[in-house]
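A.B. asks: Listed next: structures, encoded as structure tokens.
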Structure P
Amino acid sequence: MREMKETTIQEIVRIAKELASSGKKWHFHMLTPDCMFNDNKDKHAFILEDEEKQEVYVTYSDERYMDEGKELVKLIHGDKIVKEYEKDEKPPVITDENIQFMLDKAKKLNEKGIHWHHHMLFPDCIFNKHKGNWCIVFEDKEGDKLVESISEEEPSKSLRAIEVLYYAQKS
């Protein structure tokens, strides 16, 4: 895995905005202390991957950076990615049973006020063991299992359904 350069959340947001405005390939991760990808089990990790320069930036904190995450996810996928579905807008029909499991589980956890997380692993992501494919990963801590949905195309509709639930979590 590439070396991670430790920095501040402000610097990560600045770099992400710069990459987005110049049309570069990038993405980010928000890792909880118990996340399978987080080497620091005492802190939350916020990671930015500059895919073109192959540079990785990280900052650690005691709290999740939800506002910054919401800001960056909109930079990558547009404002609609976290927007609740309108009354006249039907959520997408999900045919992938792994995605449906993730959505059902996320709704139940949200109702119980239990924090959860997922990952959207881009094709060249440092954490993606399915290189060249998109992978949505859901860590089901309650069921003690990992659920993955792998696709050749970016799973935009599935991602939006998950992101809406993710950002609806109580702090």
Structure Q
Amino acid sequence: MILWFAGMSLVAMWAVFRDPAIDHRLVVVGALLPDLVDIAFGSAAIGHTLAAPVGLLFIVMGLTVGRRGLRRRLLAAPIGWFFHLVLDPVWSETELFWWPGFGFAFGGVAVPAFDRLTVMTIVMESVGLVALVWAYRTFGLRDRDRRAAFIRTGQIDRSLTDPETVPPSC
């Protein structure tokens, strides 16, 4: 499953932060990493634990001391990873989610994205596609210059997030 995590993490990022400086490409990468990491294990493992994005967060914070701009950009990856855990209700698997708090076994849970009914996967991927289309339109990516800037930097046009230029929500 790709579109579900990519689209919904972009929508969640926009809804929660509305920060033009965040690299939205890294949000998507972070949202896809748990499944990529756990494919090697053949089941849900370290990628679907709370320890993984927290560990990545600590690494980013440690490696970017004194480099505020880089830190701000790289924080998008662990944020995307957190979004994946929320979107893939792995938090309901206590042994896995809170690893190693309940021992060092991961609990033998299948990678949730690969263990769904086909119809559910189709529905979720369709919702993800709708979310990506919404982000494309909301971020003004029809405009060639905005799209080029987004591809190059992962950032959205500042005018979309500036409270002075964005009408208040009803």
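Only the coordinates and a few stated rules stand behind these numbers; no lab work does. From a predicted model like this one, the values you see are computed outputs, not experimental measurements. Cβ atoms are built from the backbone, for glycine too; each structure is taken alone.
A.B. asks: Quick one: Cα extents along the principal axes in Å, for residues 6-93 alone came out at 44, 32, 22 when computed from one of P, Q, so which one is it?
C.D. replies: Here the read-out was taken from P.
A.B. asks: For distance in nm of label points 7 Å out along Cα→Cβ at positions 126 and 142, the calculated result is 3.2, so let me know which of P, Q that is.
C.D. replies: Label of the originating structure: P.
A.B. asks: Given a computed value of -18000 for helix-only ellipticity at 222 nm (-39500 (n - 2.57) for each DSSP H run of 4 or more, over all residues; to 500), which structure among P, Q does it belong to?
C.D. replies: Answer by label: Q.
A.B. asks: Here relative contact order in percent (Cα under 8 Å, 6 or more apart) has been calculated and equals 33, so which of P, Q was it run on?
C.D. replies: Label of the originating structure: Q.
A.B. asks: Then there is this: One of P, Q was used to compute FRET efficiency 1/(1 + (r/R0)^6) of positions 46 and 158 (r between Cβ atoms, R0 = 25 Å, to 0.05), and the answer was 0.10. Which one was it?
C.D. replies: Q
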